[in-house]
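A short reminder: the numbers here are calculations on the coordinates, not readings from a lab. As the structure is a prediction and not an experimental result, all values here were calculated from the model. Cβ atoms are built from the backbone, for glycine too; each structure is taken alone.
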Structure P
Amino acid sequence: MKKITAKEEEIMDFFWEKGNLFVKQLLDYYPEPKPHYNTISTMVRALEEKGYLGYHSFGNTYQYYPLISKETYNRQNLRNMIHRYFGNSYKRVVSALIEEEDLSLEELRELIHEIENKRNIRP
């Protein structure tokens, strides 16, 4: 899928949280000062063109809905980040987390245990 901007991701968060929305409903979730209707409408159409949103037609108006789940989007972003910054090496990712002390040895042991249980591999 095509990459989306931070503002487009913000819009997608509304769809992931609220479900199907008309652009007018989407605007209601924004705090004051609200963005202009045309601005949001343009961004929603861009998300539809990029394959993130689908729509149902109701006369001259459209109700949009997400075509991709937040979980799938997050997994794709994680894979892209690992590919881009870590040469597709999950080992390098874990090593970086350990080096930065963002992942303790106990957390690493728990992670290994979870992976072993998921794969039904006994130590």
Structure Q
Amino acid sequence: MIQVALIGIAGVLLALQIRTVKPDMAVYLGIATSLLILLLAVDKLEVVLEGVLKIQGYLSIHAAYIQALLKIIGITYVAEFAADICKDAGYGTLAGQIGIFSKLSILAISMPVLIALLETMHGFLGA
């Protein structure tokens, strides 16, 4: 975490220095710094994936539910990343649209899980 924090701070400080001379280059530096941090985060996502797969083995959770969970995690991370880059570049409206689309995507992916949960509850109630 310290490494990522230092990379982020260094990127911001460099971007602040460059912004006075070439504002467009400061945006590119911010994007490059973000991509570097994204690459470091991929290692952490692999650890999360391994942990989720272990949990699936212990609890015998249906594979479709695990896939939905992993897709939701991926959508959340990518959407946040893209929206933050848009905000930094001054396109807040576009960032908001990415946020709305990601929420709708998560809802669409989670719908089969929600339906299965409601069907299970309906079966328990015997109605």
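Here mean count of other Cβ atoms within 10 Å over residues 84-91 has been calculated and equals 10.6, so which of P, Q was it run on?
Values: P: 10.6; Q: 15.2.
Here the read-out was taken from P.
Which of P, Q yields 1.00 for FRET efficiency 1/(1 + (r/R0)^6) of positions 44 and 60 (r between Cβ atoms, R0 = 30 Å, to 0.05), as computed?
Values: P: 1.00; Q: 0.70.
Going through each structure in turn, the value belongs to P.
Comparing structures P, Q by FRET efficiency 1/(1 + (r/R0)^6) of positions 12 and 92 (r between Cβ atoms, R0 = 25 Å, to 0.05), which one has the largest value?
Values: P: 0.30; Q: 0.85.
Going through P, Q one by one, FRET efficiency 1/(1 + (r/R0)^6) of positions 12 and 92 (r between Cβ atoms, R0 = 25 Å, to 0.05) peaks for structure Q.
Taking distance in nm of label points 7 Å out along Cα→Cβ at positions 4 and 52 for each of P, Q, which is largest?
Numbers: P: 0.3; Q: 1.6.
Result for distance in nm of label points 7 Å out along Cα→Cβ at positions 4 and 52 over P, Q: largest is Q.
Of structures P, Q, which gives -18500 when helix-only ellipticity at 222 nm (-39500 (n - 2.57) for each DSSP H run of 4 or more, over all residues; to 500) is computed from the coordinates? Before the final figure, lay out each step's value.
Working: P: -18500; Q: -32500.
Value -18500 for helix-only ellipticity at 222 nm (-39500 (n - 2.57) for each DSSP H run of 4 or more, over all residues; to 500) corresponds to P out of P, Q.
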